[in-house]
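I've put the structures underneath this note.
Just so it is clear, none of the values below were taken in a lab; they were calculated from the coordinates. Since the model is a prediction, treat every value here as computed from it, not as a measurement. Cβ atoms are built from the backbone, for glycine too; each structure is taken alone.
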Structure P
Amino acid sequence: MKSIKWEKKDLKRAIIVAYASILMALNIKTFVRTGGLYPGGATGLTILIQRIALQYFSLQLPYSVINLLLNAFPVYIGFRYIGKKFTLLSCEMILLTSFLTDLIPAHPITYDTLLISIFGGLINGFVMTMCLRANATTGGTDFISIYLSQKRGVDSFNIILGFNAVILLAAGYFFGWDKALYSIIFQYTSTQILRLLYRNYRQETLFIVTDKWAEVKNAIHDTTHHGSTIWAAEGGYKEEWRNVVYSVVASSDVKRVSEVIRQIDPDAFINAIPTDRILGHFHQEKKD
């Protein structure tokens with residue numbers, strides 16, 4: 001087994017994850033528990049198990065024990081197939097969140113379930129973004145999602161959506177449909193914040209008209225590890241033949257790529273178009 005080499009930047013990542021875990025625990029105790037909501041993934045399943053145990057068996061199960069047990073197999077997948085640093089930092093998030101949720105006292109800010117759903121979802125999405133930017137995850141289904149998409153080439157969106165739907169259906173059946181419906185607002189808000197703040201899993205198509213197509217093609221590959229296709233096209237204004245470089249890159253790389261292209265050819269014409277779906281191989285950075 002190869003030893004893990006830690007660098008100075010990894011300390012910064014660990015600090016970010018620690019802050020994220022504090023926010024997550026506060027969000028669970030301040031908003032999620034107060035509103036009786038069910039977030040997605042392992043967190044939502046943990047809360048559902050706690051409430052079923054308390055309601056039907058009069059058992060007060062600690063959040064930390066259930067959450068750690070539910071994350072055991074996903075963590076194994078992370079270590080085995082995804083990346084050791086990535087998994088260790090995710091374990092930091094899981095452990096700290098689990099124990100802080102049990103230790104931090106509840107301080108309800110409001111009892112309005114709609115406000116709780118919206119603002120709790122905002123905080124949840126922000127925390128998830130913090131973890132992903134630190135190259136970590138909040139655990140649970142995130143490990144499985146990354147494994148299926150990167151290692152198996154499977155679109156995991158419908159699988160995760162189905163898992164969350166089962167949690168909401170069970171919550172609605174046991175504890176009333178109003179909380180399940182409010183939980184949908186919570187999860188939707190979280191997803192929208194994540195989409196707004198974290199762009200690494202979104203792609204954009206670049207069309208670059210330039211005379212220095214060879215240098216631009218090489219620059220795109222050196223910057224993002226993505227390939228390009230070169231088209232010969234006739235300009236409609238001067239009726240001169242030009243070359244168009246076509247490439248698809250992560251949305252988070254567009255600004256960086258554009259700056260590099262401008263250095264090579266200040267007169268290059270760059271058109272960036274949001275891409276909804278890609279079929280075929282698309283290079284993704286491996287988790288460390």
Structure Q
Amino acid sequence: MIDNFKFNLQKEIVFFDIESTGLNVIRDRIVQIALIKYFPDGREPEELEMLINPGIPISKEAMDVHGITPEMLKNKPTFAQVGQQLFHFIGNADLGGYNSDRFDIPMLMEEFDRIGLELDVSIRNCIDIQKIFYKMEPRTLKAAYKFFCNAELTDAHDALADVRATVDVFKGQLIKYEGVDHVDGDDFVTPAPIKNDMTALANFTANSNQVDVTMRMKYDHNGVIVFNFGKHIGKPVGETLYKDRQYYGWILEKEFSAQVKQIVKKLVKEYEQSLS
């Protein structure tokens with residue numbers, strides 16, 4: 001049925017996806033782009049795919065995801081060399097993608113802007129398939145209760161009722177996913193991670209890069225805690241704040257979380273001790 005489905009189009013639409021040097025839509029660059037263009041007259045869609053030399057390093061985290069290395073890109077064109085071709089291919093078409101509103105479109109706009117071209121989104125519809133998925137399959141407690149417990153949650157937003165419902169959902173998850181392998185977006189398989197074992201579940205759901213809940217800091221690929229924001233982004237927190245006391249004081253005085261302040265104090269103290 002899906003193979004025979006035809007879009008009802010008033011104008012051309014281009015679905016696309018990009019791989020990049022990292023996740024910062026302003027600082028990072030495209031290393032691969034793939035586009036499929038559909039036409040209102042129903043003719044066969046056109047495809048365009050290319051590797052692009054970004055001119056900047058690719059983060060280890062990005063390479064772990066897409067597997068594109070600098071060696072693979074050293075003889076590939078830069079975006080400046082292929083930008084006009086891409087701009088012409090897109091034309092005035094609508095745009096579609098998965099998480100495209102937050103990532104792919106903004107990054108592509110930045111790349112075009114650097115070579116003097118404006119990707120004007122005001123003249124086109126932008127269809128983010130991830131948003132459709134999230135809206136139609138809501139991730140609320142009420143939706144989870146219906147899915148895992150096959151019942152309606154009637155007392156939603158009453159604290160005690162919500163806690164009881166959360167416990168029931170958890171029980172339902174343990175039953176539903178017992179023995180089920182998890183396959184991530186890169187086809188990496190975690191054998192049966194959902195089990196009646198709190199430590200195992202905590203490890204499975206933990207963000208391995210996360211240091212604090214507000215994501216002001218993260219672990220880099222060497223396991224060092226670095227800044228995830230501001231003028232010192234990517235720099236080691238302990239060493240940086242030990243040397244930049246003004247910035248250290250600013251963090252302690254401003255509205256950062258108590259957790260952030262506790263961690264930076266500890267890191268500065270540890271760095272200071274490492275010097276003695």
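For this structure, a couple of remarks:
- Each of the structures P, Q was assessed by distance in nm of label points 7 Å out along Cα→Cβ at positions 48 and 144; the largest value belongs to Q.
- Computed 11.2 for mean count of other Cβ atoms within 10 Å over residues 136-143 - originating structure among P, Q: Q
- When FRET efficiency 1/(1 + (r/R0)^6) of positions 8 and 208 (r between Cβ atoms, R0 = 35 Å, to 0.05) is computed for each of P, Q, the largest belongs to: P
- For 4.5 (distance in nm of label points 7 Å out along Cα→Cβ at positions 32 and 168, calculated) the corresponding structure among P, Q: Q
- Source structure (of P, Q) for Cα extents along the principal axes in Å, for residues 104-223 alone, computed value 56, 42, 29: Q
- Structure from which 21.3 was derived, mean projected area of the Cα convex hull in nm², options P, Q: Q
- Among P, Q, structure where FRET efficiency 1/(1 + (r/R0)^6) of positions 40 and 64 (r between Cβ atoms, R0 = 30 Å, to 0.05) as derived comes to 0.95: P
- Origin of the derived value 1.7 (distance in nm of label points 7 Å out along Cα→Cβ at positions 16 and 120; candidates P, Q): Q
- Calculating relative contact order in percent (Cα under 8 Å, 6 or more apart) for structures P, Q picks out P as the one with the greatest value.
- Read-out distance in nm of label points 7 Å out along Cα→Cβ at positions 128 and 240, computed value 2.7, structure in P, Q: Q
- Computing helix-only ellipticity at 222 nm (-39500 (n - 2.57) for each DSSP H run of 4 or more, over all residues; to 500) across structures P, Q gives -18500 for structure P.
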